[in-house]
1. From I, II, III, which structure was volume of the Cα convex hull per residue in Å³, for residues 255-470 alone = 178 calculated on?
2. When you work out mean projected area of the Cα convex hull in nm² for each of the structures I, II, III, which one comes out largest?
3. One of I, II, III was used to compute distance in nm of label points 7 Å out along Cα→Cβ at positions 159 and 223, and the answer was 3.8. Which one was it?
4. One of I, II, III was used to compute helix-only ellipticity at 222 nm (-39500 (n - 2.57) for each DSSP H run of 4 or more, over all residues; to 500), and the answer was -15000. Which one was it?
Structure I
Amino acid sequence: MASDDIALLAEALSKTHVGYGELSYKGQGLKLDNTESVKELVREIEEYQGLRALRLEGNTVGVEAAQAIAKALECKDQLQSCHWSDMFTGRLRSEIPTALELRLNNCGMGIGGGKILAAALTECHEQSSVLGAPLKLKVFQAGRNRLENEGATALALAFQLMGSLEEVHMPQNGINHAGVTALATAMQHNPHLRILNLNDNTFTKRGALAMAQALRHLRTVQVINFGDCLVRSEGAIALSAVLREGLPTLKELNLSFGEITEAAALVLAQAVQDKPHMEKLDLNGNCLGEEGCEALKETMDNMDRADILASLSDDEGEPDEEEEEEEEVEDEDNGKEMKENGVKDEKESPVKLEPTCHPEILSFLSSPTAETLLKLGDNRTGLIQQHVDVSDPDKVADAFLRISSLYSDDHEVKKAVLETIDILLKKAFSGSSLQTYSFLSTLLVMLGLLKGEGKAKKVQVLPGHLLVLEHAVQQDYFPQDHATLLDTFVARHGKALKSCSHARDSLKSTLERRISPEC
């Protein structure tokens, strides 16, 4: 900086208004380009005890100067107001976003502060848009601020409006599935997102599915940190589907301490096999058990990807098989949802039926028998396909189990069951990989091969369930990677099917042939 500029800054500082906790450089026309140019200004900030407000409007600030000012503000824990309008006159557009990264870690904002910040961002974007230069915030950090669902949801609306975020860091904010879902929706509108860190919040199944759905639409994500987020096995399977069909630039995936079991971890490992940029997969602190950890290491080694697997030193061990079903954070919400949908008890069919459903279909799906199936006639497949919502994985899984339970050696019944299942699954598998992976995870829960959450309940496993599934995995509509997923769970948790050991072994052999044709 030229000597006359330094003199100009010194003169300006001598005129600086200081009082009531405020430092003001308003309207002084300072051109602050680098660290040297703000040396005196930074000293004033550092030495000001009890700084509550900083006015910098009417000056022009470059990236290096902004970084130096930001560093000086890090320890000012009483700062409440920053008046920074009209700060970038004469600056390149590329300089402004870098100078305006918003980092607000551990500020005690709470829900109210989150709402205020969201409103400020929204207003700033609206006003700047009117002037033809909408706010394009790139980096947002707000860890350990107890934003909870309301604060996160308010900020999500602002994020969705801006659509310019490249990094979002919101760890440890007490956010559960409702807030996570809102953030997931917002992330879909930020196509240049590179880093998403929501560590130590609570996803559960609904949050994990919402976030997986959002990630399907993003192509530039490099780092995902969902560690300590209670993603669980169903969430891990959903994310595996997204890994297989998207996220081409992903480098790091952290799903540590998420109550993920061995089989789901192996499915995840298989999903990252063809990710060329992958540098780190963190599954530490989950529920793999000693044998599961060894199996995961072996799987990664066989894929020549052992170098990307993080330590498993804090594994929690296999879950207790005698443990009662999980009591979810969302249990009350699930009960309310079931009541609103008219589901009165576990015996009532969760299959979604249209108001105009044929009485015969209603009768069959409510209480399926071989006789009522045959009475539907040759149009049975069309009627069932028409009245079962194949976009809902739970409904498809339930319909599959109800129909396949009728399987028998009777030629006519067997033919009717298999034809109906083929039509139902062919349509269901025409959807996204995420949707069909969700169907399989629900089916695994209902068969007792996967510990789940939500409305899906275990059924009494019948040979027909497994024999019809064996038929399905041999069809062209059943993808290879889905067969691999199913094989992983049958191989690891086959004891759950011991009541149908012959059908189980037959299914297992068929799956092995499907995924390893040379055998």
Structure II
Amino acid sequence: MSYLLHQVLEISAKQYPERKAVVYNNSITYQELDEVSTRLCWVLKNAGIEKGDRIGIYLNKSIEAVVAIFGILKAGAVYVPLDPSAPVRRVASIIQDCRIEVLISTAKKLVSLEQILPKLAPIRWAIVVGGNALQISELVGKLISWQDVLQAALSPLPVNKITEIDIAYILYTSGSTGTPKGVTISHRAALNFVNWSSECFQVSYSDRISNHAPLHFDLSVFDIFTTLKAGGTVIIVPEKLTVFPLDLAKFIAEQQITIWYSVPSALIQLVLHGNLPGYDFSNLRAILFAGEVFPIKYLRQLMECVPQVKYYNLYGPTETNVCTYYPVEKIPDESIAALPIGKACAGNEVFAVNDRGEITTVGEVGELYVRGRSLMNGYWGRLDLTKEVMLSHSCDMLSQSETAEQKEEFVYRTGDLVKQEPNGNYIFLGRRDRTIKSRGYRIDLGEIETILYKHPQVAEVAIVAIPDEQFGQVVKAVVVPHDILQKQDLASFCSDYLPKYMVPAVIEIRASLPKTSTGKVNLQLL
């Protein structure tokens, strides 16, 4: 019998009512988390929330944010985590695109939206976490304080008639048009990953698992749902620690974290500046990393510093969550270029397709395709973009022996180039298009170009990625101005429209851009 994503909490709350579910400064037990999220569910239902409505979570990582996730899911709605560090314009555009009418946020963040949102998409209701619920009449129809949520009636959950193929959450990623696109993930897709990861990494009620990733990043799905399914404890990593490796290393040791999951960039900073030999990591049993390539020399150093741990390289775009994995069973040799991304996770199948539309042979380069239970439903409101990457199984490349049910499914084109080794593992070679990974975030270089072209003094612009040992790749902008233009002015302009991780790390002013014989900008030369 299938179940829904929020039911991982309900089941664990019955088994481990007094166990700590989430720790962040204070802590909340499983019973408390289950009860408060149920109260929130009823607040939302009484506000008129119906099946499939999108509800924004515009909060920093916190216990309240985790409550919000489960309260929304229990109400039969869809949670949409918004990047709390992104420019207000970007957040507003997502609220408008997703038609979010109910927002869970703080008074300060609501005030920041006030000047932008009234003209776009007024929010009907806002649930205000912390402080006083300020009267923001132009923006919000009605305000509810978090205290009202805590005091709401506790009743049995409503019947929402949600099925496993209904959307559970929407994560917005970088888009080439200059507008972020929303990846819709069903309960079934999320649970396929949660159930696989729970079994693969033997997650149990005794585990204390880090939540390093922000909620709008798909790594957080493991941190929260896999942990709570097992009855373990989510240890929220304070955002301020991410830039202080010494403090972060101390935090991991003192919090007795057993499973760590993050992008390689965070681990590289720990290797370089965290004084790892100075701390006791005896509780740590597994380190999972995903989101970008982990340079071999830094992985070797980490494995030498923390030798008792099992290491896993996880791979998968937001559209599939994790779809392949590779257990790093020994310290890799310095001579290899990169770790394999491994083989398919349970419930998924991966294969590569060459330029002729044929499944590749061993050692042949091709684009990676994924099919199975963990695929997204599509891009929110963008059937055109969905059709570009989600293909029917009726294509010639697939086996003639498939069942009718299999043929009704779709395959997802990742845009990633790979080749398969004789042992079945896949090796990641790079991107087919202009999307890169930096610090674990997926960045569409075309989106940055689109934004910079909005600047009145920019005549031409080209965005390129520069290889970087610590961050995988960093973004460089090469700009031809109409008139005198300062680099800091361009950086400031980008900061008004783009999240920090997309603002170019390097800006170069030139008199002209190099061109190919066909007149195109020579990106390779840049």
Structure III
Amino acid sequence: MDPFSFKTFLLFVCLIGCGSAQGILPEGPLDAVLSRDVVLETLLNKPDYNVIIWNFNDGSVQSVATLTAKGLVVNKPYEGRVAINATNGFLTLKSLKSSDSGDYSISVVYNDGNTVAAEIQLRVLKPVSDVIIKSNLPEAVENKSTVVLTCSAQGSLLKFTWTNGSAPIVDDGKRLLIKNEEMTSTLTIKPVLRSDLIGPIFCTAANNLEKEKSPAFKLTVHYGPDNVIISPASTLQYIKSGSNFSLECSALSSPPATFSWFQNLKEMEVPGPVLSLGAIEKLGSVKKVQNYTCRAQNAKTLLNVTSPAVSFGVMDAISGTKITGPTVTLIAGNSTANLSCRAMTGTVTTTTWLKDGQPLIASSRLVFAADMSSMLINPLQGDDTGQYTCQLTNPVTTEQASFKLVVNFGPETALVKGEEAVEVNDPITLTCSAPSYPTANFTWKFNGTATDMKTDKYIIDKANYKNTGTYTCEAHNAVTGKTVTYSHKLSVKEEGALDEGLSDGAIAGIVIAVLVAVAAAIGLIIYCRQKVPVESPY
């Protein structure tokens, strides 16, 4: 009998009543890749068989190969592509074709006459390839555009997944919708946000055997401007004129925003994100506090957003501060002094006057002008001499100037200090003092007669009797023209006169003390006699 006729006979026998043992093949289906090889494995282990038959059924049964003790017989369509392992019955199919997809059955006829059969499905899959993403839009606008991304691929039994970077994109049933078909998958984003496509976006197509990821896809999403701010967000109330100061505007925007500047809602001819102080000063009329805002515009989204305002004024710094005062000779009690303080440039908001570093306070003699620009001292006194300072201040600067005021006075009351009595041959030093500016000139007279002494001291190395008398000091101020005098009496005694006995005062004191003691004794005796009783002799 022809081997294939015999096989057909066995197949017929099995189909009409031969025993079934699905446990000799694993569960299907079994997937394999087109043009590659596949092994249909069995669960057999060295079976004691007479015949092993593999058949193919794609609607009609077709023999693939038969293995007997005499060898392997392969049906002609499978010649060169099929092998059966004699130990376990594994069927190897090489260079798979799409037409190889179908049901494969195995029949095993054992030597004892029993026959078992089983079947498994083989699916020949096309390789996964050509995975690519396309968009319905070349670019999008946040919150306005609906973006539809389509992922297409070649292959069999494809499943698609989407990722944004490494994060999975999940259908939320609202804004993110995913629809999968046999060869394509669409991701619909409505409306699109900037975060949706930061990505890059990937699409992966896969089946049970292999997968492939698309090239990275990135779609430009235009957004903004957002978070439009000016730096610095706040300043001092006034900015120093000519200083290195500027405002800078920034915004989150794609594409980058363009900027325009406004002063009190009036547009300035200053393009760009930076507004310099120089550009502000060119406008003029900026000494008052003004509001400055920045507007950011996006040419793609057609949105424009205005920043919060920054408020300040521009003020000139104070410079060239100078005090003017009297240039004539000033005499206490007769003269007045008017000091005036001015600056060459700048606006002065506060003027402060100090003398020798201490603030001055108005008084009956000291009067300030209403704007504090000048002060009048009337009349002057000697203690008005000192360093006068005016401080000129505005919000951006402080400057000061000083003036030395000199008041001539005196001499005031004169005073001579020295001995009133000396012994012959003792030294004598008399000192004269009288407060004065400038320092007074001194002359001395002895008993009304001028002497040659021209200093504040009158010195005699050795006293003699003729030095007894009245010494008069004259103090004279050449500027004020004032002269004061003081007289001092001096007595020259013989040697030892100042050491003998007691002075008149000391003697008087002793006499008084003795009299007091005697009186106290007498008083005590009388008291005692009154307190002690005396017995009568009778």
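Readers should treat all values here as calculations from the given coordinates under stated rules, not as data from a laboratory. Every value quoted in this text rests on a predicted model; they were computed, and no experiment measured them. Cβ atoms are built from the backbone, for glycine too; each structure is taken alone.
1. II
2. Going through I, II, III one by one, mean projected area of the Cα convex hull in nm² is largest in III.
3. Traced to structure II.
4. I
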